[in-house]
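Listed below are the structures to be examined.
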Structure I
Amino acid sequence: MSVNPYAEMLGGRDAAKVMAETPRRLGLVLDGLSTAEIEARPAPGKWCVREIVAHLADCEIAFGFRLRQAFAGERMMQPFDQDMWARMYDAYSLEGALESFKALRAWNVAFVGAMSEEDKRKAVMHPERGEMTLWTIVETMAGHDLHHLAGLKRR
């Protein structure tokens, strides 16, 4: 598996700018959706719009922690089981998930913006993907955003 499975989604775009733009772009995609559209599953076993936004909020927690682990010099980052976390998504409203994502993303964008070039090169080990840099985590976050935005737009 690639160190960053979402690298191709970036297509040369600046990862920090993509991250900063995602909350606005997500809001545009969600604007005007009906409750039926928000709750509709595109196929059995696939997430509805509300669950995708909850997933983005969960990932912001996980990625933010990974950024801080790498920044602090920890050698091994902690993976998470997205499907296990998704079992709780019925507890979340779209509005709550979106506001959580926006707040967490603003916090992480500020963190990323404060990184030095030396910080960006700090290495950390992902137990499934191998060694990566702190900046690879940022690129993964941005590519992950683009992946889900594209999926939401196709609905």
Structure II
Amino acid sequence: MAKLSDSASTEIDAPRDAVWAVVAHVAAWPEWQATLGALDILETDAQGRVTLCAVEFDAKVTTIRMKLECSYAEPARMSFARVSGDLSALSGSWTLEHVGDGRTGATYQLDVNPGGVLNFLLNAERIGKLRETLVDARPPELKARVAGA
């Protein structure tokens, strides 16, 4: 069975609160995450943070649609998990930590079990390509977004 479970990290020249502001602004994710095509907010919490959204992303072999539930442990961790949609399972998170001198360590974790027909389309080479675009690319994208903010 084809599964993708991996993480990638970077250090960002910005304090954790500044990085948190970008990570926690889920509605703006399509502006800086290249594979995320559409995001519709379905529910928010009392602080106005997205708690449920519908997303589409380009997995290269197909467009994936699902609903994600989002949770927050400010300012250190933001998590998301599939509640319905095209994949059998998907969960991920951003973990932020102070690394000194106003810098932040950011780690992106993604766990995907495509299930169904997608299992037959994904071989080791395609899983490697998906890892590059869905996991490895995220920390540099975040870093560029924070630098441009």
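Every number in this text was worked out from the coordinates using simple rules, so none of it is lab data. Every value quoted in this text rests on a predicted model; they were computed, and no experiment measured them. Cβ atoms are built from the backbone, for glycine too; each structure is taken alone.
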Quiz item: When you work out distance in nm of label points 7 Å out along Cα→Cβ at positions 6 and 62 for each of the structures I, II, which one comes out largest?
Solution: II
Practice problem: Given a value of -19500 for helix-only ellipticity at 222 nm (-39500 (n - 2.57) for each DSSP H run of 4 or more, over all residues; to 500), point me to the structure among I, II it was derived from. | Solution: I
Quiz item: Who wins on mean count of other Cβ atoms within 10 Å over residues 22-29 among I, II, i.e. which is largest?
Solution: II
Quiz prompt | Origin of the value 13.9, where mean count of other Cβ atoms within 10 Å over residues 38-45 was derived from one of I, II | solution = II
Quiz prompt | Value 43, calculated as relative contact order in percent (Cα under 8 Å, 6 or more apart), assigned to which of I, II | solution = I
